[in-house]
Structure 1
Amino acid sequence: MRFAEGFKFVIGVDTHKRTHAIAVVDDRGGVQMQATDTTDPAGIARLIDIAHAHAPGLRLWAIEQTGSYGASLAVELARRGELVVEIDRPSRPARRNGAKDDGLDAIRAAREALGREHLARPRARGAREALRVLVATRRAAMLARIAAICQLKALVVSAPDELRESLRGLPTRELIRTCARLHRMSAHDDERRGTVLALRATARRIEYLTLEQAEVECELERLVRQERPELLELVGVGVQVAAQVLVSWSHPGRIRSEAAFAAMAGVAPMPASSGEITRHRLSRSGDRQLNRAIHNIVLTRMRVDPQTQAYVARRQAEGRSAREIKRCLKRTVARQLFRFLEGNSQSTAA
């Protein structure tokens with residue numbers, strides 16, 4: 001059964017930074033109307049009014065990029081009680097004959113919605129969006145901090161002899177603290193003065209990024225404990241992992257089944273059989289950050305959870321490889337997370 005079956009009209013939207021293009025398509029795929037307007041609140045209101053005038057009755061909005069350029073439109077439609085789905089990846093090419101413009105892309109989005117069996121609802125805003133931007137900011141700060149530490153250590157290696165010997169052998173924290181407090185002296189030559197300035201600037205950048213990362217992590221913990229404190233009770237689930245799981249899952253009912261959740265996380269088993277060998281492997285697609293979070297859960301449980309350790313020992317005795325065992329554990333964790341999130345949501349709502 002097609003997702004859009006029963007709707008009289010589907011409104012496809014091709015989103016951009018400054019303009020949105022919409023196309024109203026009837027339930028047989030015929031184009032009823034096309035329009036383009038700006039992405040400011042007034043332009044969005046005009047597009048919605050035009051769509052309502054040409055699509056009376058039961059209608060479905062199919063919007064590209066509801067998490068970026070289409071976010072404002074999706075939020076306004078949700079506020080008005082409209083049904084919105086996200087068109088993320090076309091199942092057929094957008095340009096069969098080389099023709100392409102915003103209007104054709106909007107028509108394609110609408111017809112994609114008409115032909116698909118499953119369509120995703122836009123992810124939630126509010127606390128979930130706050131978690132998303134904080135998770136992304138923490139990751140960027142962490143990577144920048146690591147790069148700066150590597151740069152600092154490389155600067156020490158090539159520093160003038162006397163300066164290098166005074167810094168050699170210091171632990172990383174002490175090295176950062178010492179370099180951040182270096183002073184340039186007028187008696188020093190140009191090489192030493194330039195190196196001291198570079199060391200001090202790099203060390204202070206590391207200190208700033210460390211404070212930034214700690215501040216973001218504090219806010220992440222507050223939000224996770226506010227939204228889903230029970231998630232932290234699961235073995236192997238810390239604040240950072242819980243935050244990523246909540247960001248990817250979003251809200252109850254968005255993901256139709258645990259199999260769909262596993263596929264989204266890239267932990268659904270993929271057939272990889274050949275000849276007399278029957279086996280499966282992990283998917284290389286899906287949400288890789290969610291996949292990483294589940295991988296971290298598995299590694300932690302293999303280290304500290306007796307039940308997981310017993311499972312690993314049993315599967316090793318059967319001749320399974322470490323990779324196959326982790327694949328099975330990832331799928332089990334995805335099932336547990338999905339049932340836990342959806343079940344707790346229903347019990348909370350009840």
Structure 2
Amino acid sequence: MACPSDGGSIVSIPTYKYDAIISGCTHSCDGGSVMVRGGQTASGAGGAVHILGQDSLTGGNSAAGGMVMIRSGGSTGIAGDITLLSGYSSTATSGEVDIRSGEGLGTASSGAVKLNSGDACDGNTGSVVIATGDAKVGASGSISMTVGKATEAGGDVTLSAGTTTGAGYNGGLVSILSGSGGASASTTGGDGGSLTISAGKGAAGMDAASGGNGGDVTIDAGTGGTGGTSGMVYIGLSSEGVEIGHRDDTKTVNIHGKMVVASLQVGGTSGAAVSKHESIVSSTIDPPELSPTQTWFQDLAFPNANLGDILVVSFSKSIGSCLISAQVININTVRIVLFNTGGGGVSFDPEAGVFRVSIWQYAP
């Protein structure tokens with residue numbers, strides 16, 4: 001089309017250039033950019049830029065405020081990015097970035113704030129990264145996730161890794177790691193950051209008997225599918241020590257299921273640490289009749305038994321006035337001894353039964 005110039009002469013503009021201005025470039029070229037910029041100043045505040053959707057204030061509940069959409073361009077290749085960046089500072093602090101929903105006035109609720117990556121058809125969905133910047137000299141900034149206070153129920157915090165429907169693929173991992181301490185060649189190395197997981201406190205009630213309960217803390221592994229095993233819970237694999245229970249010993253710790261302990265210390269006295277505890281049950285044995293002051297013994301194989309181990313032995317049937325004892329006579333071999341003390345001057349014939357022998361060994 002032809003357009004008049006300021007001087008009234010006619011200048012011819014090709015149609016494709018006009019179309020590039022009105023609806024985008026139709027050839028292999030870059031689309032035109034748009035910049036909206038506040039005014040510059042040498043000493044005062046720079047000019048602000050406001051982009052506002054229009055209010056709708058007279059339509060009641062059916063009214064809706066004007067929407068503001070900022071969308072980058074699509075492409076058959078890489079789509080356009082959106083960068084939201086505050087201004088820099090050379091001597092103070094760079095500008096804040098504040099993203100929040102508007103207030104709910106009266107009985108209205110405030111709007112949600114959503115941060116999502118887009119869905120994908122055949123490809124992978126994008127990640128969401130929340131990170132503070134690196135500090136070359138000073139301290140790094142914190143990340144705080146806090147649910148606001150309420151006069152009714154407090155809001156929940158849910159941290160959930162991805163679930164997969166793909167055959168044979170694993171579910172997403174959740175990792176919570178505190179920071180490592182800094183190494184030093186001239187001073188003491190920095191401590192690693194602590195990690196605290198604590199449930200909420202119960203509030204006081206109208207009297208001493210009506211207080212609320214403290215929140216529970218549940219740490220559990222996943223249940224295995226058919227033919228698989230449930231996951232393990234590991235606590236303190238690299239810890240100097242693990243404490244469980246109230247320190248003043250006024251609370252109870254309940255342990256259910258099979259408990260396997262490699263080393264057990266009861267109390268805090270020296271020599272109270274149990275370094276080994278094992279137990280065996282014999283096959284059915286029928287000891288002979290024992291006359292007064294007569295002794296009978298039976299040797300049993302006991303794997304991992306060593307000289308010096310402390311033995312405790314019991315018999316599943318009555319032994320009358322007899323005494324029973326056990327000792328390690330050789331590595332992996334224990335001897336059970338029955339002795340008729342002669343009480344009442346009568347013989348005693350025990351019934352057939354089984355012997356249980358337990359070994360205890362204490363660390364120095």
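Here distance in nm of label points 7 Å out along Cα→Cβ at positions 173 and 205 has been calculated and equals 4.5, so which of 1, 2 was it run on?
On the way: 1: 2.3; 2: 4.5.
Answer for the origin of the read-out: 2.
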* Structure (1, 2) behind the derived value 1, 8, 12, 12, 11, 9, 9, 9, 9, 8, 6, 4, 2, 1, 0, 0 of P(r) over Cα pairs in 5 Å bins from 0, in percent, for residues 149-308 alone -> 1
* In terms of relative contact order in percent (Cα under 8 Å, 6 or more apart), which of structures 1, 2 is highest? -> 1
* Asked: For which of 1, 2 does helix-only ellipticity at 222 nm (-39500 (n - 2.57) for each DSSP H run of 4 or more, over all residues; to 500), calculated from the coordinates, equal -500?
  -> 2
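If FRET efficiency 1/(1 + (r/R0)^6) of positions 141 and 245 (r between Cβ atoms, R0 = 41 Å, to 0.05) comes out at 1.00 when worked out from the coordinates, which of 1, 2 was used?
On the way: 1: 1.00; 2: 0.65.
Attributed to the structure labelled 1.
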* Origin of the derived value 23, 41, 29, 6, 0 (P(r) over Cα pairs in 20 Å bins from 0, in percent; candidates 1, 2) -> 1
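Read-outs: derived from the displayed coordinates by stated rules, not from any lab. Just so we're clear, the structure is a prediction, and the values are computed from it rather than from any experiment. Cβ atoms are built from the backbone, for glycine too; each structure is taken alone.
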